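What follows is a group of structures, each given as C-alpha cells.
Any read-out appearing in this document is the output of simple, stated calculations on the displayed coordinates, not a laboratory observation. None of the values given here were measured: they were computed from a predicted structure. Cβ atoms are built from the backbone, for glycine too; each structure is taken alone.
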Structure P
Amino acid sequence: MNFDDLLRNPSSWLQGTGPEADVVISSRIRLARNLADFPFIRQCTHTDRKGIESQIKQQLLDQPFFAESTFIDVSELSKLERQLLVERQLISQELSKTEGARSVAIAKQEAFSLMINEEDHLRIQVMESGFNLKETWDRINELDDHLEERLTYAFHEKFGYLTACPTNVGTGMRVSVMLHLPALTMTDQVDKVFRSLQEINLVVRGLYGEGSQSMGDLFQISNQLTLGKTEEELLAQVKEVVTEIIAFERKAREHLLLERKRELSDRASRAIGILSSAHTITSEETMDLLSSLRMGIYLNLVTQMKIPDINRIFLETQPAHLQKIYGGELDTYDRNTERAQYLQRYLHKISRSSDSSQN
C-alpha cells in the first residue's frame, strides 16, 4: 500500500452503504491497550518507544491475520502525508503531531488500523459504513483476541484494561457513530439534542474527533466513560441513543419536505450551481454545500448525483487529499482555487455521464 493506492480507492467507511445510511455515515469502535512491560507513553524514553514499536511489529508480522497489512513509520512521513491519513480517519491528530517513534498498521482496503505509540501503546480501530455496531464489534473483538494471544496487556482484575487516560480504564473501548444531521440543524433542534447527551455521559465531537470542528452537519457521538460498564452495555447505550437521534432527524426531514420543500430544492440547486462554477472555495463551504446535496439525494430532490459522488468529492477536497492529487503543497489561497477547479472537472464529468446515459 502506498499513498497513490489510497488516493485511487475511497475509504471503506465512505461507501454510503449499510443500515440507516441516510443518516449514519459510519460506525467506529476503538480499543486502547498498553503493554504490561513498559510505562505509559508519557513516561516512556525514546528507547521505550522503540521497544514498544518493535515488539508489536515483531509479534504481528508472522500472523496470517495481518499478512496483508502495511506498516507505516509515521515519524518518517511528511506533514502532508500524515494529514492525509488523519483525513481518512486512519490515524488521530495526536499520532500525527506527537514526536518520537510511532507507526500505524493499515489493513487491506482500510478494514482496520492499529496506531502504535499514540496516547496509549496501541489503539485498535475498526470502521464500517452505516449504522453497523454489531459487525464492527465482532470484527474488532476478533482482532483484539488475535493480538492478546501474542502480547501481554496491562490489565487489573478489578479495574480492567489500564490506560493512560482514566476515562478509558475498564474496557478501553470508545464507540463512535458519525451522523449527518442537516434537518435538525436547519430546524434549530440539534443543540437541544446534544445537551441531553451530556446527562448520560455521551459526547459530541467534530469530524476528526476531539478538538475538531463540526463541518457539513457531520457530528461524531461517542461514550465518554468505560469504567464500570461492559462492552455490551456500552454498545447498547450508544445504539439506543443513536436510534432515537436517527428518528428525530428523519422526522425533521419529513417536516421540511412537507413545509419547506421549495427551500430544500433551492438549497440543493444552489449547491450544485456554486460547486460547479466557483473560482475559489474553502473546504468548509464545500462541506456545507455537499451536506445540502446529500440530503437532497436521499429526499429524491437531486437525481443527477449519487452518494458515492458526494463521498468522493468530500474526501478529495480535504486539504491534504487535494494537495496530493495536485502533486505538491499549496498555500490557502491556491488550495481554494485548486479545489474549485477540481469541483468543476468532477461535476462536468458527472454531467457528461448523465447526458450520455439519457441519449
Structure Q
Amino acid sequence: MEKRRLKIAQIANIAETVPPEKYGGTERVVFTLTEELIRRGHDVTLFASGDSKTSANLISIYPRSLRRSKVENAYGLNLLTLLHIGYAYERASQFDIVHDHMGYFGLPTANICKTPVVITAHGPFGVNERRIFENLTHPHVVAISHSHAATAPKVTFADIIHNGLQMEHFPFKQKKGEYLLFLGRISLEKGTHFAIEAAQYLDMPLIIAAKLNSIADSPADVAYFKQYVEPRLSDRIKWIGEVTEKERNRLLSNAMCLLHPVTWSEPFGLAIIESMACGTPVIGFNLGSIPELITDGKTGFVVRDVGEMIDAVVKIDQIDRRYCRTYALSNFSSRKMTDAYEALFYRVLESQNPKSKS
C-alpha cells in the first residue's frame, strides 16, 4: 500500500520507564522503535509511565514507573497495569494501528479490538503462554528470533523481527580489556554462577554488573544469589549491582569479553548486540537465540558448557573487535528493526483494506 503517514499507538509496560534508567531491555527497544518511527514522519503516541522520556505524545495513567514507586507485583497483572492496558485500548479507534509490547497481558483486549493490533512477544512461550496465543489469534504476533518462534509451533506469526538499537554512539575500543564481564540480571536462567566458575578457573577478574530482583518480586532469584553467587564474591569476583546505560557501555567497551552462559532458551539477548557494538566479543551457551546473534569464531564463540567457555576465553584474541562492531551495527540497527516493523504495519493495514494497494 501507499506509504502514508500512520497514527501509531505504542503500549509499553509501566513497570519500567521508557527508556529505562538501568535494567530494562524491552523498554530500550520500545524507545528506539518509537523515536525512529517519529523520525520517519509517523504520528506516534506512547502509552507508558509518566516519567518516561520520548518525542512521542506521552499518555500515562501513573506518574512514575511501578518499580520506582515500589508497587507490589510491579511486573505482574496489578490493578494499575490493568488500568493502563484498558486506558490505551479504549483509545484504539484514534489510531491506524496499535503496537502492544505487553505480551499476553494485553492479548485478551487486543483480541477484540477493532483497530489492527501488532503484538510483539518479548517474553518466552511457556505452556500457558502458548495456550493463550494459540487460542486468541486475532492480533498479528511478532517473535523476536527464529528460535523464539520455534518454541510456539502452533502460533501463526506475522513476522520474526530481531531487536535493534541506536548503537552508533556506543563507545568502541580496539584494544581488549583485562576483565571478564557478566551483564543483566542475577538468576539461575542467566547462569551467573557459570560465569563465576569460568573466571575462577582462569584466575581472571570478573565484573558482575547485574540487577538482583527483590525477594518480593522473585524469591527464587534471591535464594539463588545467596547460595551460588554471594559466597563466591571477592576482590576479583565483584558484583557492582545494576548500572546506568552510560556505565554499562563503558564496562562493555573496556571488557575482554562478555560471558553469556544462559541456561534457558532466551528469546533474544540484548546484551549480546550491545557488547558487539562496543567491539567486545561474546561467549554464550548454545541455547535459544544465541546462535542467531553470535557468529561463531567471528563475533565471539558459541559453546556448550563451562569447559568450552574457558577454552574460548583463552583464544579470544582471534576475534576482530572492529568486525564485531561492524556486524552489530549492520544487523541489529534501529533502522533495520524499524524497516521491518514499518513494512509489517503497512502489510497489516493492506490486509484490512485490500483496495488501498498503490
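When mean projected area of the Cα convex hull in nm² is compared over structures P, Q, which one is greatest?
Comparing P, Q by mean projected area of the Cα convex hull in nm², the maximum is at P.
Out of P, Q, choose the structure whose coordinates give FRET efficiency 1/(1 + (r/R0)^6) of positions 141 and 237 (r between Cβ atoms, R0 = 41 Å, to 0.05) equal to 1.00 when calculated.
P
Assuming 0.90 is FRET efficiency 1/(1 + (r/R0)^6) of positions 149 and 277 (r between Cβ atoms, R0 = 35 Å, to 0.05) as calculated from a single structure, say which of P, Q it is. All intermediate terms of the calculation are to be shown ahead of the outcome.
Working: P: 0.05; Q: 0.90.
Value 0.90 for FRET efficiency 1/(1 + (r/R0)^6) of positions 149 and 277 (r between Cβ atoms, R0 = 35 Å, to 0.05) corresponds to Q out of P, Q.
If mean count of other Cβ atoms within 10 Å over residues 21-28 comes out at 20.2 when worked out from the coordinates, which of P, Q was used?
Of the options listed, only Q reproduces it.
Given structures P, Q, which gives the highest value for mean count of other Cβ atoms within 10 Å over residues 189-196?
Top value of mean count of other Cβ atoms within 10 Å over residues 189-196 goes to structure Q.
Quick one: log10 I(q)/I(0) by the Debye sum over Cα atoms at q = 0.13, 0.19 Å⁻¹, for residues 109-196 alone came out at -0.65, -0.97 when computed from one of P, Q, so which one is it?
Numbers: P: -0.60, -0.99; Q: -0.65, -0.97.
The read-out was computed on structure Q.
Taking helix-only ellipticity at 222 nm (-39500 (n - 2.57) for each DSSP H run of 4 or more, over all residues; to 500) from the coordinates of each of P, Q, which one would give -15500? Mind showing how you got there, number by number?
Working: P: -15500; Q: -10000.
Going through each structure in turn, the value belongs to P.
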